[in-house]
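S.K.: Below: a set of structures, written as structure tokens.
Only the coordinates and a few stated rules stand behind these numbers; no lab work does. Keep in mind it's a predicted model, so treat the numbers as computed, not measured.
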Structure 1
Amino acid sequence: MSLQTSPLEAVRPAFLTRVTPVARLVAGMAWLVTAILTLDPIVPLRLAIVAVIALALWSGLPLRRIPRRLAPLGFAIVSLTVFSILLGASNSDRSLVALIEVGPIRITGAAVSAGLSIGLRVVVIGLTTLLVFGPSDPTRMADSLVQQWHAPDRFAYGTLGALRLAPQMADDWAAISAARRLRGIGSDGPASRARDLADRLLVMLVAAIRGAERLALAMDARGFDSGLRRSHFRELRVGWRDWLTIGFALALAIAALALPR
């Protein structure tokens with residue numbers, strides 16, 4: 001019987017879908033550490049360019065979904081960059097040449113460089129996170145952490161269960177809202193709507209606690225954290241693709257730091 005592949009792998013198989021999640025995690029950590037080691041914006045810019053190429057060619061993700069996944073970071077990146085430039089400490093240093101000076105606003109080249117460095121770091125974090133976690137589903141990530149990093153079963157699969165509960169909570173919220181609207185609750189004015197919102201939150205809290213209890217009981221029934229050696233339905237082994245990915249990521253990180261501007 002063949003193993004069922006994740007929907008992402010079935011859409012557009014690519015190199016990174018065949019790399020174990022732990023190998024991608026190690027490669028991503030190397031890039032994040034490299035982006036933090038320097039204040040030069042050129043280093044995260046180089047990493048961001050390579051990450052975009054990797055997403056387009058080797059991630060296996062549908063290309064039309066990539067901008068939508070990264071869209072929530074867009075506002076944060078722009079606002080963080082702009083505020084870092086405007087509030088940079090070097091703007092008050094009169095010994096530095098101002099690129100822009102309009103009234104009380106004074107912007108120096110050092111402030112622009114520092115702001116771009118911060119913004120590009122966030123870009124690298126977003127792209128790297130998508131490269132690490134996007135090519136496979138959370139179940140494979142949990143399997144890889146347990147089998148290859150020997151993470152505790154209860155921690156890895158408990159985190160996986162918590163992630164699985166988030167979409168269920170959204171469905172519960174929609175069902176609760178639809179049921180209360182059907183009964184005409186919360187439609188008599190602002191005070192009634194406020195009480196309705198509080199009631200919905202209380203119902204959601206009770207549902208979340210019950211879901212967590214059921215998850216804990218299910219994990220205990222399956223012997224998680226029993227201290228015994230467990231078998232695995234999906235066997236994951238480190239292969240040449242994993243070592244190639246880690247080595248390639250480390251080489252790119254060193255090149256991003258070492259190459260001249």
Structure 2
Amino acid sequence: MPRMNLEGSSSIVTGGASGIGEACARQLAALGSRVVIADLQEERGQVVASEIGGLFVKCDVSSEQDGAAAVAAASEMGPLRALVNSAGLGRAGRTVDRNNDPMAQSDFDFVIKINLLGTFNMLRLAAAAMAKTDPLDADGQRGAIVNMASVAAFDGQIGQAAYSASKGGVVGMTLPIARDLSAIGVRVNTVAPGLIDTPIYGEGEASEAFKNHLGQSVLFPKRLGSSEELAFMVLDLITNPYMNAQTIRVDGGIRMPPK
């Protein structure tokens with residue numbers, strides 16, 4: 001059975017304007033898919049989209065209206081075959097801080113809204129569009145979805161309660177959604193990245209020193225992973241027809257300490 005053919009298809013990458021999402025978008029485009037960059041970073045998103053022959057759609061992943069607009073835009077460019085749910089954020093805070101004040105409930109809610117509810121929102125809308133496409137092969141395969149979790153789903157550190165809960169939710173829903181979508185020939189997998197070198201760490205000498213220090217805690221190789229390395233796994237999960245219902249750590253073997 002050959003790899004899933006993306007030539008002439010469309011794809012959606014949330015958070016595709018930078019970092020892991022951008023690397024995934026570029027690799028999808030290289031395989032012949034027209035990619036919708038669904039992101040809030042308008043300027044950067046437009047640049048990436050034009051460089052890869054795709055389309056930028058300004059999108060808050062937790063908005064049904066924005067999500068539907070991204071799916072409609074993709075479907076106009078070709079049958080929707082792939083969704084990469086890469087949009088996400090963190091908001092660090094202890095459950096009870098040093099002054100014995102509780103974490104603001106709104107902070108916890110916001111992270112869950114974007115990382116977990118936003119992931120499901122985009123997933124359900126994209127899957128419904130995939131269901132309406134013609135099957136690609138004798139198995140009845142119509143598309144593939146890859147969600148972005150984090151090793152924090154398993155090794156959450158101090159201050160990561162909201163982030164870990166959101167990513168743990170993504171891991172937890174992978175299998176039941178894959179079971180749901182098996183009826184329409186859509187596969188669902190999740191990647192749990194470790195320490196990946198993205199714009200979140202900033203730039204400059206201090207930033208590089210900090211990243212080098214972080215890299216020493218990785219088992220091997222002793223460095224941060226690159227967005228491209230992470231995207232290699234995402235693309236494998238999309239194009240390998242037998243990969244389904246899995247959560248895969250891409251982390252160089254790291255196990256995160258409490259802090």
Structure 3
Amino acid sequence: MTTIDLTGRNILITGACGAIAQYIVQRLSSAGATLLLTDVLDRAKAEDIFSGWKLASRILYRTMDVTNHTQVESVVDQLSSETGGIETFLGHAGGCAMHPFAKTDPTEYDRIFQLNYFGQVNIARALLRCWTASRVAGHGIFTSSLVGSLPWINLSAYCPAKAALQMLARCLALEYAEHGIRFNVIAPGHVAAGSSLNVYETDPEYRRMVDKVIPLGRLVRPEAIADVLLWLCSPLADDVNGQVIGVDLGAAIPKVGG
């Protein structure tokens with residue numbers, strides 16, 4: 001059995017207090033990484049959440065709104081200075097409820113894009129500035145979604161935002177390859193955690209649609225998302241660049257017939 005050891009690696013995670021993030025943080029902590037965790041929650045609320053996760057490695061927490069580029073730059077600078085440098089970041093902040101296009105006002109549409117796309121632009125920009133200045137061959141990993149490549153009803157802001165994020169990662173992978181810097185994307189399907197699970201359990205129409213597109217007939221385990229990210233953060237994935245890795249139980253496979 002291959003054991004992944006991330007001891008000595010500093011990994012920054014945005015959106016670190018969420019339901020799926022719990023599994024990611026626990027996996028990376030068990031592997032020994034130093035985790036630099038950020039979210040919009042204040043420190044007391046965040047640390048109360050983390051205390052129940054029984055983390056095995058060192059963590060540092062900063063309150064950070066990824067849509068505030070000035071705050072992102074400041075937090076990245078602080079954490080880089082305090083830890084001696086950040087080798088990897090997981091742009092995990094994001095999310096959206098169901099938003100039919102006709103009922104989504106311009107302000108809300110913009111907010112969804114700001115969180116799911118421009119927030120990731122901000123964290124990438126901040127880390128790229130540090131990496132190129134220090135000649136660090138860093139690795140940026142974005143959390144996208146199955147619906148970044150598969151249109152879905154009532155997600156007419158979220159789907160395009162995630163599609164843009166996937167293209168951003170591939171563009172950055174090309175543009176920064178000369179610096180040894182990589183970018184990849186993980187695209188979870190319908191996960192048995194957080195808002196995805198809540199909508200699945202409370203909206204019969206949504207549940208019917210989800211059940212129809214998943215060949216294996218169940219929701220994705222959040223542990224599976226964490227396992228793929230553990231691999232991506234490890235030397236085992238050092239040759240992976242510019243990829244969108246789906247973890248969706250086959251939901252993205254084109255269907256023929258009913």
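S.K.: For which of the structures 1, 2, 3 does the calculation of volume of the Cα convex hull per residue in Å³ return 217?
M.R.: Checking each candidate, the match is 1.
S.K.: Comparing volume of the Cα convex hull per residue in Å³, for residues 47-150 alone across 1, 2, 3, which structure shows the greatest value?
M.R.: Answer by largest value of volume of the Cα convex hull per residue in Å³, for residues 47-150 alone: 3.
S.K.: Out of 1, 2, 3, which structure matches 8.3 when mean projected area of the Cα convex hull in nm², for residues 87-214 alone is calculated?
M.R.: 3
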